[in-house]
Structure P
Amino acid sequence: MPSWKDWAQLARIPNTLTACADALAGFALGAGVWSSEYSIALVLISLASISLYWAGMVLNDVNDIDQDTKDRRRGPLVEERIDWKLARRVGWGLLIAGVLSAMFAGFVLGQTASPGRAMLPGLMAFGLAVAIVAYDSPLKKTVLGPWIMGLCRALNLCMGVALATVLLPDSTMMFDRLTHAIWIIPLGHGLFVVGLTLAARKESKLMQSGFRLAIAWAVGVIGIVCIAASVRFVPELTPLRLERGTMFPILVGLLATPWAIRAIRSVRERSAFSLVMAIKQAILTILFLDAAIALQFAGNVAGLVVCAMAIPTFALGRWFRMT
């Protein structure tokens, strides 16, 4: 029987809360408020994000089992500690659980909202599930692979935004409050993950050229810039916690600096170790960017809740592989 450690490794458990942080940051962005009365719905949308992330990780390894076996890459499936057929069933079960959890979150939060509006988080989760299945298919090895992965992360954040729309009597209110920032932030989030995925391709063999690796990280930089600049498009009357022209861009830049240093080092050194460290730092940076978004749009408590997820993420990263 596979142990819980085998399943934890298969699901890349250290990265779990970075996915959860996406959904919470999306809710903070869309709602603009953070209150304990939303706790049940936020727990449900977090569970939805976690389930979908785990499903993606499990199905990814199921899809790659032949190549991983050929490359003698360590893992629970390659080492036959978990039967790949069982893993496939668990992966699909997690996909279904994620969609249902997001749907329940919408109905819990929107008890007085119309059924159509309450269904929005579930519909967004279904779209995310479709994108996950698309990535965990032969498309992964094509030029579309990294872009689908970026789409997955953007949809994960948008799932939280969809939950926030349940609170509003009119969906146009959110667009009036955020204008172009409502799509620029998910776009930046997605581009950062596209760059990360491009850099991480075949990292175990370090098959990227220095030029291709630099281009990959440059895409990530564009994503960071999009997030930092997004608040400039928010109307002046919209309440923000940090000054839009200086403090928020500075905060985003500071949070991304450790990753940028490791990314530059990975291009210069062209070693597997430096690349893996840059990839790990990029994964952690996703969480910190989510914390900055939550802080900016919903206040200190929201930012601290998301940022606190870094503690278990660091701790689990000492015991389990993140990539």
Structure Q
Amino acid sequence: MTVSSLFHCLVLQGYFIRQGRAVVKLKLWFLETRPQFLILSVVLAFLGSSIAWYDGYFHLGYALLAGFGLLLTHISVNTLNDYFDYRSGVDLATKPTPFSGGSGILPAALLTPKQVFWFGLSSFLLAIAVGVFFVLTTGWLLLPLLLLAAVCVLFYTPVMLKMPWPEWVAGLGLGALPILGLYFVQATHYTWHAVIVAIPSGILVHNLLLLNEFPDTEADSRGGRRTLPIVMGGSRASLVYSIFTIAVYLWIIGWVIAGKMPVFSLISLLTLPFALKAIKGSRKYRDMTQLVSAMGSNVLVVLVTQFLLGIGYILAGII
């Protein structure tokens, strides 16, 4: 091999090493967002847009942009939660499950706390930019909703988790408000119809957080948090979870009977068997195997119920 060939080989080797490091780094950033949970934002955007379409206000460009803004907001929530949990020591004491315990990126020292903090804050600022665009183009009535959502994002982990019953903040900020926001940017107004459909989303996301908190009760307690499993105890908290889960289905049935939701909304009741399985598992929260299985069923209930509800609205508009 000539000196020139050896030089080119070394250059190429260095290039591929740098490329490999860049890919690994990019993967770390991706994992830090907790992508498996971001599916919720996609489903929320779909449901909110389905309701707007049913009412005759669908706007594809606005739906996609608002969905992107919601995704940025969700990324901000996840990464800032990781940052504050690491700083408080909560993440170092949790027992991770597939559905709780953080990303594990910071405890493993794969990224620095400063990097994660600025990643979360940057995502939030980009989401704010999307929100400002919609306020200017669709109306100032969107601003109170965005301000409330911003409070939920920034203060959920450092402040609101230390207040009694913090689960409602997640239910509002990543459940009901996104539905109303997606609807507003396309319809340029709110309706009681949209509020009625947003309530089940709020309850479902509330329950998503609630059940996922059971494995972290000890660690959260050390961090000064006041989640329902800590404040009420496991038995009562699982009862609250059960009542709220059943309430979602009763809410949908009731408003279909009242004529305020289309009959096709009842397709969302197909997730009821998974809900009953989650309820049963939540009552056996001391058995980690049963609890993790219930958490998996709960994730299906949260995502698929809302997806089917959106499908129901599309079917109602077509048929």
Structure R
Amino acid sequence: MAGFDPDLQPSVDRGHLLTEQANSRSNDLDQLSTADLVDLFVSEDLRPQQAVAGASEQLTEAVTAITARLRQGGRLFYLGAGTSGRLGVLDAAECPPTFCSDPDMVQGVLAGGAPALLRSSEGLEDLEEAGRRDLEERGFTTADCLIGIAAGGTTPYVKGALQHAQDIGALAIAMACVPSHQAPLPCDIDIRLLTGPELLTGSTRLKAGTATKMALNIISTTVMVGLGKVYGNRMVDVSASNSKLVDRSLRILRDLVELDREQALSCLEQSDGSVKLALLMAAANLDRDAAQTCLEQHSQQLRAALESCNCQLAVS
């Protein structure tokens, strides 16, 4: 264990923050039976869903603004320290296999970089200039979007990054689990997920972390829907890069254009693994090049491409 560093003495008392307050429901946490502990956590974990529901207006505003920028070639960056940063990295990492998106389109930036994913380096969150520097090193520009994630809303690393985003005219979105008046953040859109005090006082990997992951799921998935990477409720831009995803791709082709498994595999091979392209080829009876051109003419929107060919899939 590292020794105490007297230079880390805080300049302010954070005890007023919602995420730092004690939860009266867990005053006897260490005396509860295992069954009672589990029941308490289960009941308290209803709060993240309520918190996300309470921020639906801000989430809608964020998705609309992000989608518009990504359509113009911008990128989305999640940035944070500790649990908040790791959740951003996780959501960003899931986008390419789920939506076949360019890995640069959605990026996670964590204080301390890759080593901090496995070994805690929370001390790095105290460096306000580090947030700006990490964005600059990734070529962050005015065309891009930043979601700065800080459960308690006071993380200097996140505040510095958000301020930099605002200074250069990029889209700055704050996400925190305390009210704005407790911890204001520089931003264009302010998402507050008010999950209340944690059962384990101050442990924001619990309800605050759950609400944050839920909100990020909503943002990334809804943005990708807007970018045409979904048809109905199917991930038609899925990357068929392993056995499970090839199987899913074949079932999508079976369900939407009524191909048997052998026909679907042949079509998928012809499209070089692109489910969206295979769907258009099969439904409109187009060769690969013609289908690719049609998608390009309709901004990769499968539904619009199908309509231009006067055809539709089995599931509308």
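A value of 17.1 for mean count of other Cβ atoms within 10 Å over residues 69-76, calculated from one of P, Q, R, originates in structure R. Work out which structure the value 45, 28, 16 belongs to, where Cα extents along the principal axes in Å, for residues 141-244 alone was derived from one of P, Q, R. Among P, Q, R, the structure yielding 45, 28, 16 for Cα extents along the principal axes in Å, for residues 141-244 alone is Q. 2.4 is what came out when distance in nm of label points 7 Å out along Cα→Cβ at positions 45 and 117 was calculated for one structure; which of P, Q, R is it? The correct label is R.
Any read-out appearing in this document is the output of simple, stated calculations on the displayed coordinates, not a laboratory observation. The model shown is predicted, which means the values in this text are computed figures rather than measured ones. Cβ atoms are built from the backbone, for glycine too; each structure is taken alone.
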